[in-house]
Structures are given as C-alpha cells and as structure tokens.
Structure P
Amino acid sequence: MESAFTYRHRVVSEADVNFIRRLIAQHPGASRRHLSKKLCEAWDWVQPNGRLRDMVCRGLMLALHRAGRIELPPVRRVLPNPLAEHRKPAVVPIDATPLCAQLEQIQPLEFRQVRRTAEEALFNSLIEQYHYLGHTQLVGEQLKFLVYGQRRPVACLAWSSAPRHLASRDHFIGWSADVRRQNIRYIAYNVRFLLLPWVSVTYLASHILARMARRLSAEWQQVYGHPLYFLETFIDPQRFHGTCYRAANWIVLGTTTGRGKDDIHHRGPNRSRKQVLGYPLCADFRQRLREVAVG
C-alpha cells in the first residue's frame, strides 16, 4: 500500500492518484499544462476569483511524477523563469522637473492600478531606478499603483501576498497555524513604497498611505475575488524610521528574526532585522482572520 502523499497541506489519497492516472491515459496527446487544467476542472480547484489553480496543480502533478506515483508526458518546451533570470526593466523616460508644493496644491490625487496595463512598464522602471531595493518579480496575488498629482507620477506602491510565517504578526492576530494557512490571503504586504525623488510635498507620504488603505480591499476584491482585512510592511531601521507609516496610524508589531524564510539551521540572523508594522482595515479584523471556513 502506498504511503499518504501531502502537497501544500492537501492530502492526496490513493483514489486521487488513480484518478490522475486515468486522466493522463484518457488524454494521451495532452501537454502537462493541458492535463493540469483538466484536473483543476474535474476537482473544481479554483481560486476565490474563479480562476483555475493551474500553477499549484502543476506543482502537485510534478511532485507526484518525481515521487514515481504518476507518469507525466515529456516536457514540450521550457519557458524562461522570470524569478531565476532577473532582467532589469527598460528605462521609461519621465519628466523629472522638481515638484515643490503644498499637499492641497496637487489635489486631487489619482490612484491607478497598473499591473497588467500599459503603465506597468513605467512603474517597474521607476522602482528599478529610484527605490533602494530595485525592481523584483513578485509572486502570488499582487497589485501595483501609480499615484498622480498635477498629471505627473508622484509615488509608486506595490502590494503582494503576505509572508506565510511572521511571529510578531501572528502573535498580534492570535491565530493558529491551521487558521493562518487558511486566512493568510486576507493580508496584503506593502512590498514597495516610493515617493519620487524630485517630489517635495509635506505630508504626502502619510496621506497616500491613508488613501491607499481606504481603497485597497475593494481593488483586491475586484481582481482576486476576496477582500483584505489587514496590511503589513517591513521597515529597515538602519535606513528609515517609518515616520510616514506611524503618521498614517500603522502599528509597530515587533521585529523579524533576521533569518529569512529559507533559514533551516536557526543559528542566528543572516540578514538585517526589520521592524514589522501593521494596519487593520476593519474593527473586527481579528475575528475575521480567525474565522474557519466550513465545508
């Protein structure tokens, strides 16, 4: 009897494995990608926004293939991995004339969600050129915003899926590991926040953060089919004090361990410790984040 197989906390039974084997046999000319979509449809394996969990399903099938439990067809083509082969974004020309003004003088600000739009190239270019961490390929759920004032970009914000394990945040919320795995999607992580270097407007940063917090859940709901209840970010205390976040009522939750997500030896920090800040998007955020789905 074959031992139980688990992938991303999903237990795959022997009946599931046999079903996948029959699916492969019924579609002898199908590619791995096509088989993955067929399996998602058969299992009704979808994201909250209704899209197939194709990438997760492909990972499951590949893991079963490597474990000798199923036999996948040969790989037909190898696509480039944007995470392994980082290419710098092309530089997009922009007006860098100094903008010095009072906050009311550049109102109304316009927030544009630019991921998968023609403006995403501009966003990536600005982050690569002017953010100290540069541009990186995000994974998971993610949105990118350009903020315009006087018809010119003044700021960039990127949000992504939250880190799975974060002790200070998890303690602040008070959830178990199982509930965290189920509900981590209701938290968004502020990966990048950039005020363009030629913009000098008092209180602009905290104002943008406050405005962003009021609209982000609705934007997330529209794209991914579920709301957000909590926001978080990291601050490098050797570079910044997090003043604009505090002014926008973000809460200091604690500090990271400095070991990173890939640490397996727990021998102490291997990178700088970061301050963890959070922002509840609703008064009952703890209750919502602790709720367990039934069925």
Structure Q
Amino acid sequence: MNCLVTGGAGFIGSHLVDELIKLDHKVTILDNLSTGSKENINPQADFYNVDISTVVQKELNNYFKDIDIVFHLAALPNVQYSIEYPLDSNKANTDTTIKVLECMRTNFVRKIVYSSSCSIYGNAKNIPTNENEPIDPLSPYALQKYIGEQYCYLYNKIFGLEYVILRYFNVYGERMSSTGSYVSVLSHFIRSMKNNQPLNIVNDGNQKRDFVYVKDVVNANIIGAFNNQITNHIFNIGNGKNYSINTIADWFELPKQYGEHRLEPNETLSDITKANFVLGWYPKQDLQSWIRVTKNNI
C-alpha cells in the first residue's frame, strides 16, 4: 500500500516508517524537521521537508495523491511550550490535523491512524484509565490533541473517512530526543548518566507514569491501519504498568536532586483491555529491562 507518514523523521514516526518499509509498503514522509532529524529518515522512503501548518493547501494536496493510508504523527508535543505559546502550539497541532484531513477528503484517502495522547485525561478519576474516562485537559497541548480526535470523528460522520485513534502514554526507546523543545524524563536521566551528573526530578518524584516502548507503539499503528475490520475506534496504548519517577531514578543508581515544579497529573496508568481484545495488541518490552541494557551500553 501507499502510506503517508507525517512526522516520519521524528522519534516514533521514523520507527514506524522503518517497519512499513520492512513490510514492503511504499512510504512518503512529510516532516519539517523541527523535532525530527535527517539521520532518522529511511533512505527508501520519499521524504519531503514540508511544514504542514504553513504550506498552502493546494500544494499540500499534491502529496496525498494515490495514498491509501495516512499515519498522522506530526505535532509539537510539548506541554510547557503550549502553556507559554498557545497560539504557536495550536497552529502546529490543531491546524495541521485539519489540513491533513482536508487533503485526505479531497484525494479520497480511506483511513487515518491519528496519534493522540493520554494527556487528554488530565488528572484521571479512575486508575487504571480506560477510553471512556471523562476528558479533562490540563494544557493547551492536551486540548489540541483532543480537538484532533474530534475532527477525525467529524470527518467520519460527514465524509465517511475512517479513523483509528491511538492515545499514547509515555513513549520511550531508541532515538528519543535529548535536545530541543521536548525531552522526556528518560532522556534527561540517560544524558545525566552519560555526564555522571545528578538526576533532576520535577516536583517530588512520587508522580507515577505508564511507559510504553516505541516498537510496541509502532505495532499498534500497523495493526490499526491494515486490519480492515478495525475502523472508527479509540485505543489506549500504554504498558498497563506504572512506576514513580523516584523508582525509575533508583534504577539509574545516581544521586537525585529536586527543584522545578510543574502542573502535571499525579498518576497515569493505561487500561489496555480494549487494545488487547479488539486490536489483539499486547506490549512486549519491559521498562526496567530496557534501562538495564541501555545503562550497559553507555
């Protein structure tokens, strides 16, 4: 099939592109390299350095001709930036999604796999959290991801465009960014270990997070895209286990230091029952084992 991956030079997107090419699909990448990297780009893919949020719609349409499935991962995934610069964040996240859906409608592209976020739940009342949890965003970024979901739903209702929405929990793995606008806590810890520095911990470190491995996330995208019986569904994509930031820091065996305070959920934990039974998807990678191997390779 002809697949288009927005954000295909990024952390998750580049792993997805690699897997699609292994499966003999033809892949087109649209990425402005604001958070992605040229080093991540698979040479067998057709890459276009395009900023979807600013390119005129007529030009953008050309990239969607003869495409069968779109994987929409392009975003500015930075909660703090969205709080400080909500207009720029909205342009990068909401406007981009609408433009992608319009190109799909115009070119009769059948299906989109939309990368959403567990951040839309905010401080979830129910732990573990399933897909029916009330939506309660705590940041413009979280709200923008939910608006993207609603646009997918609306384009299905009006135009018949099929969707699969994947709400990622905290994704980790190879190619995580260690610089730029968004750096995960695991990237911070790895960088500190390389430099033999203390681990900086936001808030008190007792906040718990559900971490899911990037190749498990890719597998969910593949299943959701190519199983024709799976349409118009929303799935949590997490590990189904969570750990406190302090516990994860202990696995790195370095001194901790505390200081910065941020508004963030106390706990995230995915209920992945629906993904298990409808997608037939199960996460395979264990976080502690991955950290152990990563430490040994530093």
Structure R
Amino acid sequence: MDEVLLMDEVLRHRGRVVTRADVQFIRGLIERESGASRRTLSQKLCEAWDWRQPNGALRDMVCRGLMLSLHRAGHIELPACRFVPNNPFLQRARPEPVEVESTPLECTLAQLGALELRQVRRTQDEKLCCGLIEEHHYLRYTQPVGEQLKYVVFAAQRPVACFTWSSAPRHLGARDRFIGWSLAARRRNLALIAYNSRFLILPWVRVPHLASHLLGRMARTLSGDWHRVYGHPIHFAETFVDLERNKGTCYRAANWTPLGVTTGRGKDAPTWEQNRSIKQVLGLPLVRDFRRRLQVES
C-alpha cells in the first residue's frame, strides 16, 4: 500500500481503508441528505463508491457498519437511530419437524437409482432441509453464516440426505497454512471458499459408499450453483470433523485432504485455554490452480 495512503488512513473496516478525504466526503453526504435515515445514507454511500457484492447488490450492511465505526470514533455525526430491529438470531424459532418416509432403505448404490441434488435455498423445500437436520443431525440445525446454500438429495422423490454450506471462517490456521496466502489475499479471496457446516445421511438410509458419492457430486456442482446465486465461483471447500465422534472416512474417500486440527478455542474465546473438542480440518480444492487464484492480492 502507498506510504502516503497509510499516513492518511483514518480507519480500516472489513479490509477497506477509509482516508481523511473519504471522511470529508461522508460528512458532505450527511449534510446534503439532511433528514435521511442511517440506512438511506449507507445506501447512497454504497452507490457513490460503487461498493457492491459480486452479485451486484449494494454492500449496505457492511457500509452501515463502517459508518457506525466512524461515528463511534468521533469522525462523523450520524443522525439518531430511528428504528432498532429485533435480532433474528436471538428470536429465530427452531425448525419444525417434518414428516417423511422413514422405512429402512438398505441396498447398494446402484440399486438406489438416480439421485437428485436439489439446491433448496429460498425455495419451498428449504424447510424440509432445516427440519431434517434439526431432528436427525447430532449438532441439530444452526443458521448458516453469510452466503449460504442448502441441498436435499432425493432418490425417487424420497429425501435421503441433506447438506448446508456457508461462508468460510475468517481465521483457520491449518487452512491458511495449506493455501499459503497473505493477509491481504485472505481478505480479498475468502469469499471463494465454502464451509460444509452440515452433512446428514438420514438414519434409516443404509447404502454403502453413498456419503462419499454424494460428496463427489457436490464437488462438481457447488461452484456453479454458488455463482448463479452470488455471482462468484468457489475454488476451495472445507469442513470440520469431530475426532471424538468419527474419523471422516467418507470425506477421505471423496479425496478431501486432512489439513491439520483446530485449537479447540473457537473464534471468540476470551483466553488461550481449550474450551471445546479438537476438530480435524479437511479441505478439497475445486480447481487445479486454487493456490494461484486464492493468493492473488489485487
């Protein structure tokens, strides 16, 4: 970064440097739009900066956070907050149980027949995915973070498995060392990684090699689906395996690579002491030159 720009830096928010000139521009915007709400101001600032997500949508929430940080630091004066919305994560109802056929399904993969991986995010089948995971996954359902896709796998219109995918954690030592990217590259390209937060084979489905087969199918469809929804591809997939419960055999059989283990502290741990189980980190490159693409800084 240019030395003059570093000396002029007022604040850095989500990888974006805010300079004194930027602060003056925002002050002018607030003065010109007297009477506008904080939301309107952040939308107008996004439009002025052409600050958008890969799918073209304004980065309204990120911009609002940036303006709030400047306000709290005394660099700008935002209008009074007019409305405090309820926190949906605190008040979100648990997914409701869903009725599906639970007759034991035991056969070979070939006998199972054609399988459909249906992307159900923002469709009527999303509740089916959430409900099945809530009822049958040992971790239950947790709302994915950031960008996200959900899948239900059907065999002859009968659900047999579910996946949820979300934005990747910002800091993950084993993964970061495996990719070998810089801090700047990670900030720029983290959105090109997807995290497999849940994978469920329904308990009455006993089909050898089904799990690794589905992971292989997912690897071929995930990036294209992500691009259609969010406007950018996925170059790398990752997940955690709780070593106290299983060995991650199906991931290994689907060519996922063990990258290392977590610290057992979590992202918001107040101390350096372990407060949860150690998990193995596994990763899967979705393109051959994933390192070259993920290491790009500009």
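For structures P, Q, R, which has the highest computed value of FRET efficiency 1/(1 + (r/R0)^6) of positions 75 and 131 (r between Cβ atoms, R0 = 41 Å, to 0.05)? Can you show the working numbers first?
Numbers: P: 0.70; Q: 1.00; R: 0.30.
For this comparison of FRET efficiency 1/(1 + (r/R0)^6) of positions 75 and 131 (r between Cβ atoms, R0 = 41 Å, to 0.05), the top structure is Q.
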Structure responsible for 3.2, with distance in nm of label points 7 Å out along Cα→Cβ at positions 147 and 227 calculated and labels P, Q, R on offer: Q
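None of the figures in this text is laboratory data; all of them are computed from the coordinates on show. Because the structure is a prediction, the values reported are computed rather than measured. Cβ atoms are built from the backbone, for glycine too; each structure is taken alone.
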